[in-house]
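All of the numbers you see were taken from the coordinates with simple rules; none came from a lab. For clarity, every value in this text was computed on a predicted model and none was experimentally measured. Cβ atoms are built from the backbone, for glycine too; each structure is taken alone.
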Structure P
Amino acid sequence: MGNGSRYLVAVALALLPGAAGPAHGGTTVDPDEPATPKRSGWRHQRRALEDPRGVRAGLETSGIALQGAANQFFGWRLRGGAGAGEELGASGSYDLFAQLDLEELARRPGVQILAHLKGAYDENLNGEVGALGDPVDDADFDEALYVSELWAEQSLWRDRAGLRLGFLEQQTVFDRNVFANSEDRQFASTRLDNSPIVPLPNALGVAAWVRPAPWLELAVGVSDADNEPRHAGFHTAFDGMESWTEILEATIRVVWSGTLSGHYRIGGFRDGANRTVFGRIDPSTGRALRRRGHYGWYLSADQWIFREAGSRDAAPQGLGLFGRLGFADEETNAIDTFVSLGAVYQGPIPGRDADVVGVGWAYAGLSDRYSAARPGTFRRENSVELYYRIAIFPWLLVTPHLEYIASPSGEKSARDAVVALLRLRMVL
């Protein structure tokens, strides 16, 4: 496909439906959408096509929820980077969700099924920047349509526990964060969406959780570490337990002063991916030694610290802070230490309650083993991102981003990079 055709596709993608993916135990409702519009009319409704001829309401009454997502990114490499290629780029993606409530459809209490289809194209600047974390997390590959999630979930004990089985996106269960967890609506950079320490494969797997108290949740997940992108994974998921990735996480929820909610997560994992052991040679083959079973642990926290008087829970205005910390095996992980910190303010300008401004910093520490095997490599990569998300309408979001990446890939020869992005998002 030529460049002209791809930009036509970009416009088409930007006009497709939009919504966010569900967190576990939840629904496909986009958390950015207000629960009820303050005023009527197409400029104030939650979606571009709110409910044509009552079709959406009729389906939801029957137990079928249909939503979707479309994002378009335009990127400018203003300076620097590890490469010397293109200075302009673009990428786009769309997500289509179908959620079936089997309690309504088949009298199966607490059972739901989710199908998540995705499509994307990528001509952005991640390769030219050459950073350890992509400036545009949403730019991955070219694929017209593929299955990103397909799972069944059973809630138990009045939603105090649940079990999910199928093809999962583990980032909807683990390492979540209210303010830094979606490249579609929040920070664009990979480093501020999730921790690079935590293995979160899209693969066949199972996740379970229990809430023994309103303030505590325990979750465990197992998934196929060898899954190939955009493949079902049946040929890799059942080739032995040593290739599975296991994650265990505890979440503590706190509320300060009645309205200032926060989440504090601590987790540990065993990664079953087959990774190179830096600086070690397998004597039987003469090649680099490879090994499965890498361990690590992580923290993730988000906390509202200020809420404006009169702001609603469905659309809070105020200031929130977030942070992550993680450590992993230095022998097999290029990044063995990770830290991120940031702040987000919703409604920063009077009368612009749905706008959001965010700033975040991420530090990726390169392991001693990795650096020793690559002379001329720094032991760190730092990045900063600033964004302002403008709600043109509740269903149309325009977000300029500015990113600064110091020492892309940790290479001493790479110039610090500055990247500007523009994201368009439509909800239909």
Structure Q
Amino acid sequence: MSKIFNWFNVGGVFFIFVVIGALQQVAVSLDFLNVFEEALSSYNVTDLAFAQLREPPPSDTTIVLVNVGALDRAGIAKELSIINKYHPRVVGIDVEFSKPKAESIDSLLESVFAQTPNLVLWSKVEGGKRLPDGTIVWDTLKKVLPRFARHGYTGFTNALTEGDSQFESWRETTAVEKIANGNIEYSFATRIALLYDSTKALKFIQRSKQREYEIINYRGNTDKFTTLDVADIFEENFTPETLKDKIVIMCYMGGEYTHTTWDMDKYYTPLNSKQIGRNPPDMYGGVIHANIVSMILHESYIDEAPAWLSYFIAVVLCLINVASFAALEAHHFWGIWYSIISKVIQLLEVVLLVYLLLVFFIDLSIKLDFTVTIAVVLLSGDIFEIYDALVKNAVSYIKIRAKANI
């Protein structure tokens, strides 16, 4: 045990973490690295599980996606009137109605809203500020026009990636946000879930009090939900059971919802088939809200391992590596093979870490964060060589000085 836990090895671990921390600070301060940092930071190994490795989840027929396409307010009112005939349980409309239009059109839309039970409309939180205790408070809550809002509920549709990076994937959500005036606003998906199944929605809200955000457990794209285009609604090309007692989310999904291209209100998600340097974004905002609603109603959550576990594993592996590298370097035979053997050890450790990460994520729905651990493993060999040389030179210098003073 003393071969592992000694001052030389402990000092090596400390030195490696200090160097990695310094390198991180240098990378952050160099603007020319920002593009690479943004592109790589948007990638998680767990994206492999969503896109390729896990068993495809079954479709969720409880949620019906309805495309509003390029319809104006009169067209949306017509769509909603037809939908109301089939008695859905909840209707959410992810469309911004924050500015007035012609009175004849707005009065028509308002009258249809008034006839829609359990209606959820668009809102957006703006100007978020993090308080000393870590909570975020938003300066402004932007809503649909008051004449519309009084006929239903509102829920914020913000993507947590907004304003952060053009490379970022929409991976997380929150249940509720605090507004500076003391009010709260539920998310669009949370509000829909509350109206459909309040028991399960309240469990989600309770979970949100124990974490800063919730990882979205994506079920899939439009192929995992019943999806109707504008023509399907206007021609009533569906059975009554398609909408009766269902959750209907009306949202923009392009001119045709099957068309895949760059478009407004479209985001990257972990389901994107090309994870780095990908093009184009793969999922419309309304479809992401449908995934969140489905996650809430099926209680299919992803938990995160505590941060201390990642650092603990990083320290343990670093200590083992330092002890192993020191033994290799000191051995007369293995020393000449030090570079090759140390790289093999590091490679095997990274493969093992990625395997464990995917097993926990896919089989146990637990996300492990091995970012620090993998960085330590990859850099420990080279940094140890610097540390070993510094220590040896320091010892030699001390011995020379000691002899000179005799």
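Suppose P(r) over Cα pairs in 20 Å bins from 0, in percent works out to 23, 45, 22, 9, 2, 0; of P, Q, which structure was it derived from? Computing P(r) over Cα pairs in 20 Å bins from 0, in percent on every structure in P, Q gives 23, 45, 22, 9, 2, 0 only for Q. From which structure (P, Q) was relative contact order in percent (Cα under 8 Å, 6 or more apart) calculated, if the value obtained is 23? Here the read-out was taken from Q. Computing helix-only ellipticity at 222 nm (-39500 (n - 2.57) for each DSSP H run of 4 or more, over all residues; to 500) across structures P, Q gives -2000 for structure P.
Looking across P, Q, the calculation of log10 I(q)/I(0) by the Debye sum over Cα atoms at q = 0.11, 0.13 Å⁻¹, for residues 104-247 alone that yields -0.53, -0.74 traces back to Q. Largest in mean projected area of the Cα convex hull in nm², for residues 240-343 alone among the labelled structures P, Q is structure Q.
If distance in nm of label points 7 Å out along Cα→Cβ at positions 120 and 352 comes out at 2.9 when worked out from the coordinates, which of P, Q was used? Structure of origin is P.
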